[in-house]
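Bear in mind these aren't lab numbers, they're just calculated from the coordinates by the rules spelled out. Keep in mind it's a predicted model, so treat the numbers as computed, not measured. Cβ atoms are built from the backbone, for glycine too; each structure is taken alone.
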Structure 1
Amino acid sequence: MNKEALSEDYFQRANVRAALGKYEKAIADYERAIELKPDSARAYFNRGLARLEIQQYESALADYDRAIKLKPDDAADLADAYHNRGVVKEYIRRYRDAIADYDEAIKLKPDLSDAYINRGNAKSDLGEYESALADYDRAIELKPDCVEAYNNRGDTKQKIGRNEEAIADCDRAIKLKSDCVKAYNNRGNAKSALGEYESALADYDRAIELKPDYVKAYNNRGDTKQELGRNEEALADFKQALTLAHQQGNNDLERYAEERINGLA
């Protein structure tokens with residue numbers, strides 16, 4: 001068997017292993033495929049995906065860099081490489097660089113709805129809310145049943161005080177996907193901002209029911225209970241959030257919960 005055929009065998013086996021969640025073994029097969037065919041852009045691309053799944057962000061970034069340098073013949077494949085590199089950069093909070101990659105992806109593939117959603121996410125993280133909303137709008141135009149776009153647009157609208165519109169977007173996300181945990185949490189935030197505390201609590205309860213380790217929902221439910229003067233219950237929520245955030249290694253949410261606990265002490 002020649003090298004190219006053997007490389008293909010390793011590549012296909014890696015794809016199967018990745019689909020089964022066996023990412024370490026998949027990465028080993030992609031490495032062998034690349035050794036045999038060093039100009040295989042798709043092997044670098046797929047190895048980057050596997051590395052992203054196990055949070056090997058710098059290694060994933062290097063794989064996408066290489067895939068882009070090799071310039072796949074298909075513009076759509078190149079667009080996907082830029083998009084996925086943007087996702088990795090967003091994970092490591094290089095938001096401006098991520099936006100630049102999403103821009104390139106959209107130039108190559110103007111109907112790539114995921115690129116609009118993720119560019120919107122990066123802009124929202126930078127506080128560029130109106131521009132983020134425009135990206136979510138475009139994503140919904142391209143994909144009218146996109147749960148993530150409705151949810152994220154709702155979250156961004158809530159951040160700028162457009163709470164009624166935020167609730168409408170979260171309603172739409174929940175209608176499309178009844179177990180959309182983030183939409184319940186975000187709708188709770190909008191309702192709480194409007195003073196609809198009991199209804200907000202019901203949304204946080206549902207979010208926690210669906211995802212018992214959802215730290216944000218515990219923190220948000222604690223805040224709402226504190227607004228209602230239910231301080232002992234609020235303290236219990238913040239303590240649970242603190243425990244979960246520590247277990248998950250989320251320093252920001254752990255710090256938030258700790259500050260709330262100290263404020264109630």
Structure 2
Amino acid sequence: MNNLTPGYLLPFVMIGTLATVAAVLFGLHRALKLAGWSIQDRKRAVSIGTALLVGWLFAALLPSWAGFYRTARAGMPTIQYGLLIPIIVAVALFWRWGAFRRAIEAVPQEWVVGLQFYRAEGLIFLLLLAGHRLPGVFAWPAGIGDVIVGLLAPAVAIAYAYRLRNTGALVRVWNLLGIGDLIVAVATGFLSSPSRLQMFAFGAPNVLVTAFPLVMIPVFLVPLSVLLHLASLKKLRQAEMGQQFSHNDSATSPSDKLTWKGGVLTPP
């Protein structure tokens with residue numbers, strides 16, 4: 001297998017990554033504006049969001065560039081640190097930092113879903129497979145799964161925006177499909193890469209996925225995708241609880257909403 005990095009890979013990965021970061025920040029700004037946040041609060045939230053996202057990008061970029069995630073066949077893998085640490089930190093911030101949580105909650109569900117159109121960038125795995133640069137045990141499921149999830153994202157987002165029938169279930173299924181795709185891609189990538197834990201592709205190991213620039217996908221875009229899926233599922237749960245509360249309130253009989261005053265039923 002050809003393990004040389006093709007010339008098109010660096011611009012493909014980095015342009016896609018930077019475009020995704022720009023889309024996230026632009027969407028956050030627009031969402032806060034539509035939510036009625038004051039200019040001062042909006043600027044503060046976008047500035048903090050920019051610092052966090054760009055800081056995370058560089059925290060992923062520098063060790064990737066330095067070859068931190070490349071592992072010898074007899075060594076222990078390190079890519080799990082770049083994958084798991086951002087997810088743990090972001091979830092902790094969401095639960096512990098009220099301003100961060102309110103900003104995320106202000107972004108419409110359809111925007112959170114539609115943003116993951118960038119998952120179609122997984123086409124790169126199939127291109128590298130065609131060039132004999134990735135093993136099929138990883139590239140086929142990761143590439144096809146990402147392309148399907150990415151292409152479905154805008155369709156699901158539009159359906160939810162127009163409140164078509166059963167769109168809540170559609171969003172849930174799409175999220176579960178996306179999470180399942182990430183689990184399969186991470187597992188096959190992990191087990192086909194050179195390390196002490198390698199189980200597949202010994203004759204043609206998955207070298208590129210732990211090397212810069214392709215490693216930016218598992219250490220930046222994959223954690224970002226997981227967080228967007230979690231945010232979407234959280235929003236869906238909140239929306240369903242709100243609808244249930246509204247239904248229960250509307251189902252209450254008029255007499256239940258009246259109180260006795262002086263022997264006469266009157267509104268509370």
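Given a computed value of 2.8 for distance in nm of label points 7 Å out along Cα→Cβ at positions 109 and 125, which structure among 1, 2 does it belong to? It must be structure 2, since only it matches. One of 1, 2 was used to compute helix-only ellipticity at 222 nm (-39500 (n - 2.57) for each DSSP H run of 4 or more, over all residues; to 500), and the answer was -26500. Which one was it? Clearly, the read-out refers to 1.
Each of structures 1, 2 was scored by mean projected area of the Cα convex hull in nm², for residues 45-100 alone; the highest score is held by 2. From 1, 2, which structure was relative contact order in percent (Cα under 8 Å, 6 or more apart) = 7 calculated on? Derived from the structure labelled 1. Thinking of 1, 2, which structure, once distance in nm of label points 7 Å out along Cα→Cβ at positions 61 and 133 is computed, gives back 3.2? Working through the options, I get structure 1.
For which of the structures 1, 2 does the calculation of distance in nm of label points 7 Å out along Cα→Cβ at positions 53 and 237 return 2.4? Corresponding structure: 2.
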